[in-house]
1. Give the label, chosen from I, II, of the structure having the highest value of distance in nm of label points 7 Å out along Cα→Cβ at positions 106 and 242.
2. For Kirkwood radius over Cα pairs in Å, which of I, II scores largest?
3. Looking at structures I, II, which one was distance in nm of label points 7 Å out along Cα→Cβ at positions 194 and 250 calculated from, given that it came out as 2.6?
4. With relative contact order in percent (Cα under 8 Å, 6 or more apart) derived from the coordinates and found to be 26, which of I, II does the value describe?
5. Looking at structures I, II, which one was distance in nm of label points 7 Å out along Cα→Cβ at positions 122 and 138 calculated from, given that it came out as 2.9?
6. Where is mean count of other Cβ atoms within 10 Å over residues 34-41 largest, in which of I, II?
Structure I
Amino acid sequence: MIERILLLSLAVLLGSCRSVGFAPAYVTHEIAPNGTLRAAINFGNTVLAQKDPKTGEARGVSVDLAHELAWRLQVPLDIVPYDAAGKVTADSTRRVWDVAFFAIDPKRGEEVAYSAPYVIIEGGYVVPAESPIKSIDEVDREGVRIAVSKGSAYDLYLSRNLKRAQLVYAPSPQTSFVLFAKEKLPVLAGVKAAVIEWAKANPGYRVLDGRFMVIEQAMAIPKDRERGAEYLRKFVEDVKANGLVASSLARSGQKEAVVAPPAK
């Protein structure tokens, strides 16, 4: 009983900090029609989601936003885990999740409605230390093979923009690092924060200066849930403005990611 009172008191306190409060019943039903919010979480992007190495507990900014949204919808949260964004988007029409967290891309937008971005990260390249490639502009050349996670935002971007280099696919970000090292490929493309950490842990590689793209991470919902999408857009603007996104990034140690600016 005391625990319940404390939780309710905390809920009231937190609610006073929110400009977007509890969702109306019709919005809750549209976003979480089964009575539970099923949130697709991509643990392949360690900027957004991680698992505690000791407890296995899910954490990170996308996890925190999923918990916050479930609280406002007043429903339980069910995390649907993935190891690659491409696998999340492949399930967009299968109704196995209600909301998801992945980068904005026009191809993905055919099946889902997006919020504005809540986090901005960068795409970066890593190469062997002795590689003759010195800059990002030198990557798109004949004979250059780039390891990439299939269906990722950077895969979709590079598929549209590369003219000469060839993409070599792995099923997830983690396996793309394995493929890159095992096959001794010239370049690996990935989230820059992740490739920086990998290069630090694996001597003999270096990260190219700069970025090849800006990755705008947003929340997504099946396209036919219009009222839910409208609420989700307001929700994202609120959690950016009230500091939840910034504090979550800080807690999970994501120094390379920045809070996206307010939507226009």
Structure II
Amino acid sequence: MARIRVVTDSASDLPEDFAKRLNIDVVSLTIRFGDEEFTDRVDLTPELFWAKCKDSKSLPETAAPSPGAFQAAYERAKADGCDGVIVLTLSSLLSATYQSATLAGETVTELIDVRVLDTLNVSMGQGLVVIDVAELAATGATLDQLVEHANSLMPRAGVVATLDTLEHLIKGGRIGGAKALLGQVLSIKPLVELKNGVVAEAGRQRTRAKALAAVANVARSHAPLRRLALIQGACTDVEALEALISDIASEHPLIVTDIGPVVGAHGGPGIIGLTWIEG
């Protein structure tokens, strides 16, 4: 039976209990507030991050992990007796993380078989794929089988969210196809999605309540679902969105989790959304 280690990065917003249960190695990005630098999920929790966003005069910045950080993860897998590694990174169009993971894989070719896949997604759009692949890995699936499975899941994974502010997204340079929203920021509640690996406009609503309903409707349009997750950053209306999606059919239970520093740095406080894998 094959022993394959699943590796991802902290932009996946993977809940810690899933990472521990499925033995997923999460490589951290770094977050900077001015001259202060933090390691995501190591010395900067989502709660601390949002508190710092509120108090900081400067917007946070993110940086991809070094190739060395991924190499260390591959070496840990080998030391633990694994036969191979599958790496599922956030979109290569949003970060250099995929490139770092790939470069690291090239340094360990004689040590362990490493396959690096670009999910073209982020947050739990990426994280749900990671969970699904890791659950299959736990059954003893081979590396080839896991790669095939991941490739079948990624086109069926989606994410949509509504923002309270576009300030973080604009200044962070990640706005991509959502540029059309500029000039109307004050009068709308924008919806964004990941489309072909980049941030794009997914609609606009006049009120927060209508934006939440629109987010729910986007996810509902993809039902029935294999997996569904609610992601949020410093929000007070999580229960409202939960109520709106209570009728959406999903094979696996709903996951509700925090948006961490990587996505939060660009989405800003008040971001809330849904991610899914189509059934």
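1. Values: I: 3.6; II: 4.7.
Checked I, II; max of distance in nm of label points 7 Å out along Cα→Cβ at positions 106 and 242 sits with II.
2. Values: I: 19.3; II: 18.8.
Of structures I, II, the maximum of Kirkwood radius over Cα pairs in Å occurs in I.
3. Numbers: I: 2.6; II: 1.5.
Source structure for this number: I.
4. Working: I: 26; II: 22.
Structure of origin is I.
5. Values: I: 1.8; II: 2.9.
Only structure II yields this read-out.
6. Values: I: 19.2; II: 15.6.
Largest value of mean count of other Cβ atoms within 10 Å over residues 34-41: I.
Every read-out reported here was derived from the displayed coordinates using simple, explicitly stated rules and does not represent laboratory data. Note that the coordinates shown come from a computational prediction; the quantities given were computed from them, not determined experimentally. Cβ atoms are built from the backbone, for glycine too; each structure is taken alone.
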